[in-house]
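There are structures below to look over.
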Structure 1
Amino acid sequence: MGNDGTVLAGSTSDDGIAAAREAGFHAILEKHLAGLEAPSGLPVVICGMAGSRQGWKESGYLSVPAELDDLWRHATQVSGLDRPVTILPGISQAPGQSSDVMRGEETKLFGASMEGHGAHSYCIPGQHSKWVLMAKSQVQGFRTFMTGEMIDVLSRQTILQHSLEGAAEVEAGDPAFSTGVRDGWLNPGKLTNTLFSIRAGDLLEHRSPDENRARLTGLMIGAELAGAEPGTDGVALVASGQLAQLYQSAFATCGIEVRLIDAEIAVQRGLFEVWRALVSAAYAHARNSRS
């Protein structure tokens with residue numbers, strides 16, 4: 001990124017935390033930076049699972065209520081490298097408020113909160129969807145829904161796998177998806193019963209794998225929305241790509257007002273703002289040292 005926050009170049013891969021541990025976090029980082037022809041000594045700011053207990057270096061948590069403006073103050077430095085590497089903390093919620101944690105989403109929230117929407121409720125969908133209550137840049141509380149991971153498990157490790165074999169990617173406009181969302185939203189207490197009806201519908205009505213997968217995805221997202229109880233004030237949806245389309249469609253099906261914030265842009269802005277705060281703090285420290 002440039003000094004004004006403009007993205008100059010990027011590199012992506014499917015390397016997860018297990019692959020990073022095996023190959024070495026530093027090696028993977030330098031491989032990507034070399035591909036971008038990044039200069040030696042270029043500072044790096046990292047969010048997400050690299051700061052977990054199983055990651056590169058544990059960076060701890062800020063407890064709610066947590067000011068996102070303070071992320072940089074609690075960041076962890078990785079020593080012994082040729083460049084400054086900073087790993088951001090996650091956010092935790094104490095047992096008395098229902099134990100919960102997040103890593104990576106706090107940086108998306110930081111960037112999203114600067115969009116000027118003034119939203120109070122944020123939804124960040126994914127393997128572990130986060131529903132967050134905010135007041136300006138302060139995280140007041142949050143809840144995690146294992147929606148994405150449960151869809152994967154149900155699709156691959158239960159009886160439903162036989163009804164989803166070869167299914168295509170779910171489209172937001174698929175009627176089976178909308179039906180699933182509506183059923184999950186209106187009857188979340190019957191979720192496990194409704195899930196089995198996917199298998200029965202395959203056997204007795206010969207429903208296609210595409211239809212079955214769309215219905216499963218809709219059911220799980222609809223049940224998530226019901227459990228999140230978003231209220232009537234609207235929700236800021238922080239998402240990109242297919243997830244953004246699916247959740248926008250689900251919100252519309254449930255009659256919930258939603259404002260979309262691009263998750264990729266949000267995390268980029270969050271990382272940039274942290275870097276800018278770190279630079280400002282370094283300059284201030286240098287000035288004070290000379291005084």
Structure 2
Amino acid sequence: MHIEAKFYETYYLCSIVDGILKNRFEHIVALEAFHCDGQWAGWFAPYKKYSVFHQFIEFVVRNVHSEQAEEVELPSCHSMTDLGRKIVTKFGDSYACKLPIENSFDRHGIDYQSFSDHLADLGKSYLDADDNDVYDFMNEIWLSESYEKLMDQTVGEIFHVLFQNRQLLLDFNDYMSSILSVATVEDAEDLDHTLLSPRGTLLRVRPPKWAQRAVFYRDRGRCVLCDSDLSGLANIENVENYDHIVSLAQFGLNDVSNLQLLCVHCNQIEKKDGAAITSGRYQSWYSTD
């Protein structure tokens with residue numbers, strides 16, 4: 001179980017996810033597409049390995065790819081020197097500018113139909129391509145197996161980086177709870193109401209072992225609030241509690257992104273079902289002393 005990471009645009013995309021969550025009201029129109037038409041009902045299934053946070057990352061990445069395609073300025077590539085035109089004419093469209101999505105495929109080593117091949121199928125050259133050609137090409141890319149592979153790789157890398165950032169996960173789950181708190185569950189189709197309490201919040205579901213292990217090792221076997229050792233090696237009385245960062249009572253999710261490791265005292269006395277809280281304390285890789 002490994003990720004063969006290339007980290008192409010990964011941190012750039014991480015910063016976009018972070019920026020959207022920190023300033024979500026600035027993106028309120030675009031974000032509506034993530035939860036409109038009752039899509040939020042799909043978040044209720046507990047502890048999917050392709051978590052709700054994975055789904056959000058995918059949504060953001062798809063939007064970035066779409067915006068990058070819209071920003072392609074073919075005329076600027078057309079305005080090449082006479083020498084440039086002669087090179088493209090003589091050696092083919094492989095010497096022309098590549099679209100951003102093609103650079104992503106190349107960096108990840110994923111086979112795909114290039115824009116130049118797409119144009120060739122239409123009997124066109126890069127030199128006479130227009131914005132409609134880019135639009136049609138991207139519509140084919142969205143549905144391709146190549147793009148599915150790219151999304152699996154990109155989303156996996158971003159999740160790998162951001163899952164370690166508990167404050168960002170708090171921001172994400174706070175955003176999710178703000179949507180669910182005003183959702184009308186009666187209007188949702190194919191909703192399993194056995195997952196819900198009478199007031200519409202999710203019932204508690206014990207995290208599966210894979211989710212517990214992910215959170216335990218991310219948080220280094222220590223309470224994220226008081227730093228108590230919960231490994232059972234130094235103190236057998238301390239017991240790990242897998243706490244919802246945003247509590248179920250506050251419309252939190254049964255999602256691996258909404259879990260953190262707490263001791264019994266911090267979970268059941270200090271925090272309980274109160275306001276969402278986490279810490280920015282992380283164990284260093286080594287001492288700098």
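So FRET efficiency 1/(1 + (r/R0)^6) of positions 122 and 242 (r between Cβ atoms, R0 = 30 Å, to 0.05), computed for just one structure, reads 0.05; which one of 1, 2 is that? Before the final figure, lay out each step's value.
Working: 1: 0.95; 2: 0.05.
It must be structure 2, since only it matches.
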Discussion item. So if we calculate mean count of other Cβ atoms within 10 Å over residues 10-17 for every structure here (1, 2), which label has the highest result?
Written reply: 2
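When Kirkwood radius over Cα pairs in Å is calculated for each of the structures 1, 2, which structure yields the highest value? Kindly include the intermediate steps, with their values, before the conclusion.
Values: 1: 20.8; 2: 21.8.
Biggest value here belongs to 2.
Matching task: 28, 22, 15 is the computed value of semi-axes √(5λ) of the Cα gyration tensor in Å, for residues 26-161 alone. Pick the structure from 1, 2.
Numbers: 1: 28, 22, 15; 2: 35, 16, 13.
Matching structure: 1.
Going by relative contact order in percent (Cα under 8 Å, 6 or more apart), which of structures 1, 2 comes out largest?
Details: 1: 17; 2: 22.
Greatest value across 1, 2: structure 2.
Given a value of 11.6, 29 for Rg and Dmax of the Cα atoms in Å, for residues 154-193 alone, point me to the structure among 1, 2 it was derived from. If you can, show how the numbers build up before the last one.
On the way: 1: 11.6, 29; 2: 14.2, 37.
It was calculated from structure 1.
Coordinate-derived values only; no laboratory data. Keep in mind it's a predicted model, so treat the numbers as computed, not measured. Cβ atoms are built from the backbone, for glycine too; each structure is taken alone.
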